[in-house]
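Multiple structures are listed underneath, in structure tokens.
What follows draws every value from the coordinates through simple rules; no lab data is involved. The structure presented is a predicted model; accordingly, all values stated were derived computationally and were not measured. Cβ atoms are built from the backbone, for glycine too; each structure is taken alone.
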Structure I
Amino acid sequence: LDKTKRQGASFLGILDIAGFEIFEVNSFEQLCINYTNEKLQQLFNHTMFIMEQEEYQREGIEWSFIDFGLDLQPCIELIERPNNPPGILALLDEECWFPKATDVSFVEKVFQEQGNHIKFQKPKQLKDKTIFTLVHYAGKVDYDATAWLTKNMDPLNDNVTALLNQSSDKFVADLWKDVDRIVGLDQMAKMTESSLPSASKTKKGMFRTVGQLYKEQLTKLMTTLRNTSPNFVRCIIPNHKKQAGKLDAHLVLEQLRCNGVLEGIRICRQGFPNRIVFQEFRQRYEILTAGAIPKGFMDGKQSCMLMMRALELDTNLYRIGQSKVFFRTGVLAHLEEERDLKITDIIISFQAQARGYLARKAFAKRQQQLTAMKVIQRNCAAYLKLRNWQWWRLFTKVKPLLQVTRQEEEMQLKDEELQRVNEKFFRTEIELKEIQMKHVQLVEEKTLLQEQLQAETELYAEAEEMRIRLQAKKQELEEVLHEMEARLEEEEDRGQLLQAEKKKTLQQMQDLEEQLEEEEAARQKLQLEKVTAEAKIKKLEDDVLVMDDQHNKLTKEKKVLEERVNDLTTNLAEEEEKAKNLTKLKNKHESMISELEVRLKKKKK
């Protein structure tokens with residue numbers, strides 16, 4: 001999404017990244033993705049739980065500060081640490097600079113440097129010398145380092161990159177706008193051949209590996225995310241068959257574990273995730289503590305403490321802050337259930353009272369109707385008795401004549417009254433129009449004030465958010481300032497030491513120059529001796545060559561004689577073996593002859 005019109009004030013960005021990956025064969029790409037997920041999970045823990053603990057501190061809650069982001073720091077350092085000991089990316093970059101380095105030598109160096117790390121393990125069944133194991137937050141992953149050196153170097157052809165950078169397609173040209181920062185092996189060779197001492201040129205021509213670029217881009221991304229207010233959305237696949245209404249429990253749990261949701265729930269349960277302000281808590285749950293709070297005004301915190309005592313909640317399940325009550329997981333749900341039961345009882349009691357009141361009112365109405373019926377019956381009976389009486393008939397005929405004399409006076413009075421009513425009506429109508437006009441004006445003013453109030457509220461919210469950010473930035477800058485001041489003092493001390501060493505070095509240089517002059521004279525003398533010695537050495541070398549030839553001849557003769565001795569020894573052993581066999585046969589034949597002679601003598605007898 002594009003930026004808003006307010007420069008630098010706010011923007012909305014969306015980061016979409018692959019989740020944690022564990023395949024049968026995990027290569028350099030999986031290491032980068034899992035490294036990114038480790039950093040994002042650390043940001044998630046810091047954002048969710050560090051801010052949570054900061055609110056605990058603002059509210060004055062007893063809480064031991066825990067940095068949950070440190071749980072992931074060992075694995076992150078194992079991957080990105082530059083030295084002492086170097087991490088996997090640093091070792092990979094180091095191996096890329098050696099011409100005879102291989103993937104096996106890289107893995108051997110990783111075993112040598114990180115073999116004792118708590119997040120590094122050797123596979124139980126070592127099928128290949130290029131396999132090692134890392135313990136991520138989502139589980140153990142066996143990485144195969146085959147072709148990692150090639151992937152990390154990833155040299156780009158300069159002509160191709162320059163051509164893509166100058167493409168007429170704006171999108172392609174924008175993709176390769178940073179090509180000056182990404183150079184290949186050719187530029188590294190040119191840099192080596194050139195002897196320019198400029199530091200800037202050396203930095204521009206330095207070969208940068210894929211691991212270095214990835215680490216820098218990830219660092220910039222994390223800096224941007226830390227300066228914003230991020231929200232996290234976890235996407236879960238219910239099944240691999242893309243069927244509606246089917247949930248693979250093992251698959252979902254594995255994703256929740258890899259996404260860090262289960263870890264987040266574990267951490268969340270250690271704190272007080274549910275909170276509610278004092279006024280709302282008293283207004284909503286005072287029904288459960290009838291009579292616990294006295295009538296009249298009372299401080300919100302004190303009233304909440306009285307309510308907690310009346311509710312008899314375990315003190316380990318809640319904390320009372322300066323403006324809110326904090327609860328562990330499940331406590332508010334339990335209070336809501338108790339409140340629903342209480343309201344249900346009250347409504348049932350109210351319904352019973354209302355039905356009783358309506359029944360009593362209907363009964364009283366029936367009683368009045370019965371009394372009225374009796375009165376009507378009594379009056380009808382009296383009229384039936386009077387209607388045939390002569391005096392009653394005379395009264396009914398004379399009564400209308402008595403009113404004729406007063407009709408004119410009544411008409412005059414009615415006319416005067418009608419005139420007064422008309423005048424009052426006209427005045428009332430005029431006042432009504434004025435009131436309606438004032439009402440319309442007041443409604444418009446009310447609408448305008450509401451709009452102004454809404455705008456002021458939004459401005460206040462933005463200002464409050466900006467204040468919090470500036471406060472955090474101020475604290476961070478103060479820490480940096482203190483650190484820089486300490487470093488400045490150290491540098492000043494070092495400067496004084498270096499100044500003293502400089503004077504000492506200048507004195508030593510003068511002494512060395514004097515020694516150099518003396519040694520120059522000695523060198524010339526040694527040069528003459530060197531020429532004489534070289535002549536002697538040449539003569540000795542000639543003698544050595546002659547002796548080498550003689551030695552080679554003697555060696556060859558010795559070798560031939562040794563071969564003959566070996567042959568004779570072999571023949572001698574064979575002849576001795578034959579002699580032994582013949583002796584055995586001779587003895588056997590002699591014994592057989594003796595037996596035959598004995599048997600022959602026996603037969604003769």
Structure II
Amino acid sequence: MEERINKINKIIQGIGSFEDYLNHKEEILEEVQNIERDRQVLNFKFERLLKDKNVLNSLLKKTTEDLKNAVEALRFRAEELSILLSTIPALVYFKDTNLKYILVNKSFERFVNLPFYGIQGKTVEELITEYKTNNYAEMELEVIHSGLPLYNIEEGIEKDGKEVWLTTNLAPYRDNEGEIIGLVGISWDITFRKNYENELQEAKEQAEEGTRAKSEFLANMSHEIRTPMNGIIGMAEILKQADLGEQEKENLDILISSTRSLLSLVNDILDISKIEAGKIELEIEDFDIRNTLKDIENIIYIKAEEKALDYKTFINPNVPEFLSGDPSRLKQIILNLVNNAVKFTLKGQVHVFIDIVDEHDDRVKIMFKVHDSGIGISEEGKKHLFQLFSQVDNSTTKNYGGTGLGLSIAKQLVILMKGEIGMESEWDKGSMFWFSAWLDKSSRTTAIPEPFDREFIFDGEASKKLYILLAEDNEINQKIIQYSLTNAGYSVDIARNGQEAIDMYHQNNYDLVLMDVQMPILDGYEATAHIREVENVIMNGSQRIPIVALTANAMKGDREKCLDAGMDEYLSKPFTPNDLIGIIRSVTD
């Protein structure tokens with residue numbers, strides 16, 4: 001604008017006449033108009049500046065207020081964080097890159113029993129003289145150098161003469177630029193938990209030791225009970241073959257029956273021990289389920305006949321002839337249910353039903369039901385029926401006998417077979433016990449051999465004239481086994497311990513060894529190992545004499561231990577002469 005005014009002044013100064021004025025009039029008017037326009041523009045810009053100033057003042061005021069609020073919020077958050085750090089029981093601390101403390105919370109101060117000014121700038125070793133860092137400092141430096149956190153670091157320290165356990169999380173501590181300037185740690189005192197864990201571990205070890213002691217006790221008791229029971233049953237079976245009167249034979253039957261009842265109780269106790277230890281397993285093999293049911297009928301028939309009960313078994317034709325499972329355990333379950341049914345049924349019938357309820361590819365789910373017309377079970381009596389030592393009421397033992405173990409064992413065996421077990425009953429109207437079990441279909445197409453003839457052992461004719469070495473230290477067992485073998489037509493030599501068995505093995509050419517596993521001087525395992533070594537080293541494996549283990553042990557693993565030692569079969573005491581001859585035939589025929 002100033003330039004335009006100066007231009008007008010120059011024009012005016014150059015006007016010398018009216019004619020000059022007229023010549024420059026238009027130019028002067030144009031410049032005046034330009035000046036007016038510039039004035040208007042300046043006024044507009046000035047007004048805009050005034051408005052912008054007001055806006056800027058308003059923005060500045062708002063920004064100032066926002067900044068003030070932010071500072072107040074930060075102060076409040078800082079106070080919250082400070083309160084949080086001062087009240088939480090965990091130990092929180094910040095360290096610089098030299099692992100010296102730059103900030104700690106109140107819990108940390110209480111832990112080291114020092115105020116902050118006594119902690120700042122010091123290392124942990126300077127605070128706790130008994131502190132044993134091990135490689136803890138290395139882990140802190142690793143966090144600083146790597147920039148990666150570490151979690152759940154457990155460390156034991158000695159503080160005030162006591163062991164204290166801490167678990168710690170570590171993370172890098174960064175400045176505003178993201179540079180690592182130290183680390184932050186948070187530690188929890190886990191001494192109580194550690195002590196509790198140690199107590200639990202000690203209790204676990206004591207419990208395991210108790211379990212081992214119980215297992216050893218049961219194994220020893222089993223051996224000590226089964227050995228004389230073998231003598232009782234064996235001698236009673238031998239006496240039955242003598243020319244006795246009917247009363248004497250009946251007395252012997254009672255003796256054998258009572259001994260078998262005692263054996264059944266021992267077996268139940270051993271099964272419970274295995275179940276509690278989680279060591280009971282199924283031994284899978286092919287079997288004919290109809291033969292199994294026939295065996296059960298033969299066992300139950302006499303008891304049912306004594307009460308004039310109608311005992312029958314009904315099996316659906318769609319049930320496969322051959323299955324794969326544990327026939328011994330399956331028989332144990334069915335026998336338990338059937339025995340109970342016969343025991344608690346005074347008149348009427350006991351019927352067993354077997355059918356398929358499910359089928360998948362090569363497996364079938366079979367349902368077993370045992371119906372009886374017995375005394376039934378009350379609602380209260382049903383509640384604990386499948387628990388250990390449980391019976392309907394205390395009078396049950398007095399009136400009918402039993403220990404209350406059978407159903408509990410049956411339940412555990414059914415669970416192993418991936419099945420279920422249950423019952424329906426009404427007081428004074430009878431009961432129906434049932435269970436299901438998954439069994440594999442068998443690929444067998446030929447019949448499973450029937451058990452050997454029970455009259456065989458007393459006819460004095462053996463299918464083979466065998467020369468047998470009996471290694472047995474118990475004199476009663478020696479006599480019973482020798483009588484059974486000679487009566488079956490076998491020749492027998494007796495060794496009283498493992499060393500004698502080895503000596504006699506070298507001196508004679510035996511066809512079979514019956515080896516007791518627990519003998520003085522040298523046990524059956526060691527004697528068997530020697531014989532197998534001789535066969536392998538001297539005879540180059542060209543000859544192998546069958547060895548059958550005779551043992552009163554019946555705990556889990558005993559059979560496997562015998563087979564692993566090189567024995568060919570296993571016979572658990574007490575056994576009958578029939579059992580003995582049957583197993584001899586199985587390894588020699």
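In this comparison of I, II, the computed figure 19.0 for mean count of other Cβ atoms within 10 Å over residues 42-49 is attributed to I. Match the computed value -17000 of helix-only ellipticity at 222 nm (-39500 (n - 2.57) for each DSSP H run of 4 or more, over all residues; to 500) to one of the structures I, II, and report its label. The structure behind it is II.
Cα Rg over 2.2 N^0.38 Å was computed and gave 1.96; which structure, I, II, did it come from? Each step should come with its number before you reach the end.
On the way: I: 2.10; II: 1.96.
This value belongs to structure II.
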